[in-house]
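Bear in mind these aren't lab numbers, they're just calculated from the coordinates by the rules spelled out. Because the structure is predicted, anything quoted here is derived from the model rather than measured. Cβ atoms are built from the backbone, for glycine too; each structure is taken alone.
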Structure P
């Protein structure tokens, strides 16, 4: 009996989450305009007339910068958890964390040393 009470909030949230998408799709059929005009289908750019094509190809360096940011974010997250539990960890766990940090640092150094990577 206690398992039912324990998992009831999870079941309610799951039912609401699974029912949200079909409900939103169904409701949008009544809210959206029936016959969109040419004005409604044009690209909106802050009230001004669009100039040129909307497709812009970004340089790879932007993506590399974002990936390195994600690596630093993960390192910060794992190091915070590791620092909090440092005194209770075994020597093996400490060595594994140092290896993990070292591999990430090597990846960042490699990315910084590449000739194609230009930092903005």
Structure Q
């Protein structure tokens, strides 16, 4: 399915992908719990690059006409999963920020009340 040159380039790209993810984890640019989906997608890419027969087998199993369509569907599925994960993280952070703002406002009001009573 892949030529030898293309396979080498793709394996190098997957290795660089893992190095970047691990580097970002090391410098704490990514949290471990948020990077698991990225690591999972890297493993899936690695498997598909090293064993392209897997993609052919899966496309036949599911009934997709060509392996490239299956690859496109997998790519879209991973992008959707990562977007859902990021949306969940942003929503959670938004709730935390709102709570912190409210607590800060209450503390400021309390300080003003204490200062006005003196």
Structure R
């Protein structure tokens, strides 16, 4: 996925990913093909037939994927109180602008809860 996101590949075939990976290490076409197939099965890539090959595209941007993954980890692995403690710890390292943005989000959430 890093190759796809860093190269901003919107639609690509196995060969395009292979060319990039071969610059880093020795890797077989079938390894890349299998990996892309598995990423498709996991719902990270869309796939469409193009003649004898498949064209792939990412379903999520890197940012959306990381956000989704972070939410999933927090929902599954951490008690709500611990998640809040981790957030407070992270917020303590934030800039004034980040704190203002967080304050606005909290304000909006409180409005929603009152409605």
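Source structure of the calculated read-out (helix-only ellipticity at 222 nm (-39500 (n - 2.57) for each DSSP H run of 4 or more, over all residues; to 500), -20000) within P, Q, R: R.
The maximum of mean count of other Cβ atoms within 10 Å over residues 32-39 over structures P, Q, R, that is, the highest value, falls on R.
If we compute distance in nm of label points 7 Å out along Cα→Cβ at positions 16 and 40 for structures P, Q, R, which one ends up with the highest value?
Details: P: 3.2; Q: 2.6; R: 1.4.
Looking at the calculated values, the largest one is P.
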